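These are the structures, in structure tokens.
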Structure P
């Protein structure tokens, strides 16, 4: 699916409800239960960016993430309507 999206030039964006530092330190709801290390999480994100072109946008909290999603959708809509 990810390779197909890249081939078809579909832009994929992941908006994360915490900072990158908190994510890698697993300071998010349920993070302490995850067995994956922060270093491994960092490698996964890096691979997704370089191999598939997925952009990750780090927000401090849910409210910031919601604002960012709204902004991205409004920008996409305004480009579509031109």
Structure Q
């Protein structure tokens, strides 16, 4: 099990998007990892369909089908993947 899988189940436990966990991780791998800039915010877009405009959970930083994470969180939990760049 990868380290970020320890973070997200707890972070998204009360979110209606907990079932999107695998998709969020996959999207980070394919879209965000290569453009990671360090301490900037990362927006992991996990919804591209017509439902994206309604995919909001402000408590968990999800807006329009994208999860917003600080660069510090990304460095800490995705460190092994960022190092593969």
Structure R
């Protein structure tokens, strides 16, 4: 089972951006309507950020490139039950 991404920091056109699952995505990517991030997906050569209007019900996912400026954090793993 893969770890789920919680936060992502990256650069787009020289500007730093940050998103967190459950928090609004910067309005730059939402055409002025800040919507909560539903999921951050590691797609190998880039990250994809999903909101209701970007990859949810309609519209393309937000793509964030992987370069020396990106930083991610993960949700804490759920402890497994002990027998």
Of structures P, Q, R, which gives -16500 when helix-only ellipticity at 222 nm (-39500 (n - 2.57) for each DSSP H run of 4 or more, over all residues; to 500) is computed from the coordinates?
P
With Cα extents along the principal axes in Å computed for every candidate in P, Q, R, 50, 31, 19 is reproduced by structure R
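Values in this text are rule-based calculations from the coordinates and carry no lab data. The structure displayed is predicted, hence computed values, not measured ones.
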